[in-house]
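A.B. asks: Below, each structure is written out as structure tokens.
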Structure I
Amino acid sequence: MRIFVLVVEDLFDTGLTSVLDTLEIANELALEKSIKVYFEVTIVGVRESLRTRRGLQVTPKLASSLSPPNLAIVPALAVATPEALSKALQRSDINDVRSLLKSWYQASTVVTAACTGTYILAATGILDGVKATTPLWLAPDFRKRFPEVLLDESKMLVEQKQQVTAGTALAHFDLALWIICKQSPTLGQLVSRHLMLDGRISKTVHAMSNHLANSDPLIEHFEDWTRHNLNSFSMVDVAKELNTSERTLQRRFREVLGCTPIAFVQRLRVEQSLHLLQTTNASIEDIAKSVGYQDGVTLRTLLRKKTGCHVRELRNAGQ
């Protein structure tokens with residue numbers, strides 16, 4: 001699979017490196033486990049040289065000299081306010097990137113973006129009329145700026161037919177894992193486990209296994225309903241909503257994900273809690289109530305158990 005990582009001046013360093021590292025790990029594990037998947041990753045751009053926010057010099061291949069890829073990734077710009085994004089979107093290199101993305105899209109390339117990279121993708125018009133996500137704190141501005149996009153900022157990742165968006169800066173990992181899982185769910189599981197053991201993304205890894213659910217419509221619908229009803233979730237209600245039985249849900253989750261529906265809901269609660277901790281100033285008590293726990297003590301204990309980190313550490317990780 002040919003993948004282009006489309007870079008621009010002043011991009012978010014972690015966004016770039018997390019995508020590259022995750023896909024490289026996937027290639028290494030695929031070779032080790034004899035899984036017939038290979039990601040041919042190329043860093044491309046519209047300028048011969050650029051620097052990231054941290055000053056790393058990048059010399060991409062000029063995209064204009066290459067044929068369209070199977071999939072393109074737009075990492076995040078290292079800006080966090082609507083005003084800074086407005087200025088960035090007016091840059092000449094961003095305009096060139098927008099034109100490039102349009103041409104790739106018309107050539108059937110799957111176009112993806114994470115964090116503030118979703119603004120670049122939306123500015124092309126490619127997201128008009130389809131579902132997408134963006135960073136939670138930018139959602140009001142995004143919705144005003146791109147009213148034709150069907151925004152759902154509650155989701156970490158939104159997949160459409162030819163467009164995929166991921167919400168926060170750390171969702172670059174989610175996006176990379178989605179790419180891997182689409183090619184091989186088995187490899188996706190291996191990469192997820194490897195990264196957990198490696199400790200490199202221990203604070204957000206719980207969001208990753210959810211992408212394996214994309215291969216099963218029933219679980220995907222379960223996830224969608226649950227995300228919108230975390231604070232009042234019940235197995236009775238979700239089974240009724242999906243016109244199925246609790247027993248069928250139990251069996252399907254065991255077959256596809258190897259866990260119970262309740263365990264999956266807990267992962268979603270942890271994921272959403274981490275997301276809110278790192279993108280809002282909401283108290284742990286308020287976050288607990290919003291995801292379905294009666295008090296902050298329960299959530300603190302769960303987060304400590306699942307991530308090995310205290311709430312303050314998790315909140316600081318998003319800054």
Structure II
Amino acid sequence: MNFKFKNIFSSVLISTRPKQWTKNLLIYLPLLFSVNESWQFSEISSFHLLFIKTSIAYVAFCMVTGAVYIINDLLDINHDTVHPIKSNRPIAAKLISSRASMISAIILFASGIIIAYFINIKTLGAFLFYIGLMTSYSMFLKHHLYVDVISISLGFVIRALCGALTVEIPVSNWLLICTGFGALLIAISKRRAELITAKNQPSVQRPILAKYNIDKIDKLIPFLGFTTLVVYAIYAFSAVNLPDNNLMLATVPFVGYGIFRYVWIVKINNKGEHPEEIWFKDLHLLSTITLWVICSLIVLVFGRN
């Protein structure tokens with residue numbers, strides 16, 4: 001009995017895609033950008049409560065995203081069973097029953113929603129909107145050209161918005177738009193990598209891939225990269241809650257290089273199917289993200305004094 005429970009728990013955990021939880025770290029972004037506004041760098045104790053609240057929201061969001069992945073696997077079970085890689089997923093491989101999977105998803109959904117409710121009503125609203133969006137994606141949105149990647153990018157915007165709503169701090173619309181375009185770049189790059197991996201059988205990899213054209217994607221990727229950079233530059237120059245001295249523009253080169261590096265990895269190395277691995281395995285990109293965070297903190301800490 002104990003072994004069976006451990007086996008079910010392991011299967012549920014794998015089905016929630018722990019590697020994908022890195023995407024939810026975006027929830028911490030508004031907290032970072034509110035330094036010396038909602039919390040003081042010189043009084044780190046003012047940061048503790050906000051960090052704890054954000055971390056609680058992060059855990060709750062991981063529960064919800066995990067439940068979404070389980071629902072997605074249940075809906076795709078027939079397709080995944082004949083897929084060379086996805087057939088190894090616990091639900092497709094019958095390591096866990098559909099009934100147990102559904103119960104697990106309901107428990108995760110309920111837990112995440114309850115936690116969001118106790119954070120605040122606005123955060124709960126964002127959680128419910130995300131659940132509605134991603135459930136719709138799993139059921140029918142993912143079968144429509146470009147609607148699938150737009151839905152995914154909206155999911156990233158909701159993550160950032162959740163972070164702001166959790167600690168009740170204002171967030172620039174430009175930053176949310178930038179997040180959306182950046183997420184769209186990542187999502188469309190993922191489709192490109194999947195097309196290359198699928199070769200002559202795109203529908204086996206993912207049914208919607210049969211509707212995508214790699215030449216059109218190759219034209220779209222640079223456009224999205226450039227647009228993301230421009231929107232970020234507008235944010236750095238005009239956001240009302242940033243220092244008046246426009247020092248935030250100093251972070252634009254880091255964002256520009258990060259985008260350039262990601263596009264280079266996607267188009268030259270033909271990667272992008274697993275973006276979470278690129279972020280943490282490519283030394284150039286990881287260093288750029290780290291330097292961007294440090295530079296942003298320096299600008300905000302000293303610029304808001």
Structure III
Amino acid sequence: MTNHNHPGSPHHLQVGGCHLISIPINNGVADFIGKKGAEDSLVYYNRIYNDDTIVAISPANLDDKFYGLAESITLSHIIVIDAKSIDKQLGEVLIATALAGKPTIIIEHDTIDQSQLEGMLKQLNLPNYTTCKMEDILGKIASYKLDSNDASGQCRVDIDRSFNVKGAGTVVLGIVRKGSVKVHDKLLGKDSKEVIVRSIQSQDRDIQEAGVSTRVGLALKGADSDEFKKGDTLSNYKIDPKKSITATINVSSINKEDVKEKSSYIFVSGFSYTSATVSSFDGKSISLVFDKPLCIESSDSFMLIRKQEPRIFAFGKAD
């Protein structure tokens with residue numbers, strides 16, 4: 001098996017050196033991949049493997065916080081499905097996975113009727129998937145080469161949570177979604193307020209720079225922790241929260257959702273989510289009005305959730 005290792009040291013993370021993985025169903029593969037970390041609507045599992053950083057994200061509870069499934073899928077590059085039985089939950093996850101169209105790894109389990117599973121995958125036309133045994137998952141993940149080329153010079157960090165730490169002050173946790181962030185960088189938060197990055201931690205290490213997809217803890221100067229909430233951003237350019245967007249979406253034929261004007265759904269993009277109302281839809285292009293402003297940019301991916309199962313019925317990208 002081929003591993004694409006990225007050079008680095010305990011004090012430096014290279015841009016593109018992090019594999020961000022969604023694990024919608026976890027029957028042990030997340031714990032196999034890495035050490036359990038923070039938990040909210042999402043649970044994080046962290047691992048250094050042959051100099052590659054792997055961060056696995058799994059929904060904490062699909063019954064109480066179903067939006068965590070859409071969060072994990074829209075944040076990730078690769079989806080790993082660890083199901084031991086064919087049931088309603090697996091059906092929902094496979095529909096969402098097929099909509100996203102991201103590289104998918106299915107863990108092989110003897111408890112699943114393989115012919116029945118293959119029939120489901122064929123019906124969903126699931127693209128770009130492979131299978132492997134649990135013990136081979138780390139090498140399989142590392143074999144995916146991430147495209148880390150970003151000549152824009154832009155940096156954006158999406159914030160998951162914030163708090164105060166004695167001796168460090170304000171700390172925010174989040175994921176680098178664009179470019180890289182360095183110690184001493186000046187970034188813009190809410191209302192374009194400037195903050196300075198005092199220090200960076202990732203994988204329990206102090207580092208000088210964190211590349212795209214890296215989960216980071218940033219100690220900040222110039223803002224209090226209560227000035228940040230989940231879904232906010234830090235960037236080296238101005239991001240204006242939007243109250244509405246237009247987007248191109250792909251609607252699942254399995255769900256048979258009749259998307260029409262004035263319909264309301266839950267909109268989820270990374271750490272951002274809110275209720276959204278359809279103002280127009282022509283079968284491919286949709287206009288949505290949010291209940292609250294969100295930091296959404298062009299090409300940000302999102303999912304739409306309805307009340308009845310299967311709940312995730314559309315995947316799209318903002319114009």
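A.B. asks: Which structure, out of I, II, III, was helix-only ellipticity at 222 nm (-39500 (n - 2.57) for each DSSP H run of 4 or more, over all residues; to 500) calculated from, if the result is -23500?
C.D. replies: II
A.B. asks: Next up: Given 0.60 as the derived value for FRET efficiency 1/(1 + (r/R0)^6) of positions 54 and 230 (r between Cβ atoms, R0 = 25 Å, to 0.05), which of the supplied structures I, II, III does it correspond to?
C.D. replies: Source structure for this number: III.
A.B. asks: One of I, II, III was used to compute distance in nm of label points 7 Å out along Cα→Cβ at positions 70 and 86, and the result was 1.9. Which label is that?
C.D. replies: Details: I: 4.1; II: 1.9; III: 2.8.
Source structure for this number: II.
A.B. asks: Among the shown structures I, II, III, from which was the value 4.1 of distance in nm of label points 7 Å out along Cα→Cβ at positions 46 and 270 calculated?
C.D. replies: I
Quick note: the coordinates plus some simple rules give every number you see, no bench work behind them. Small disclaimer: the values here were computed from a predicted structure and weren't measured. Cβ atoms are built from the backbone, for glycine too; each structure is taken alone.
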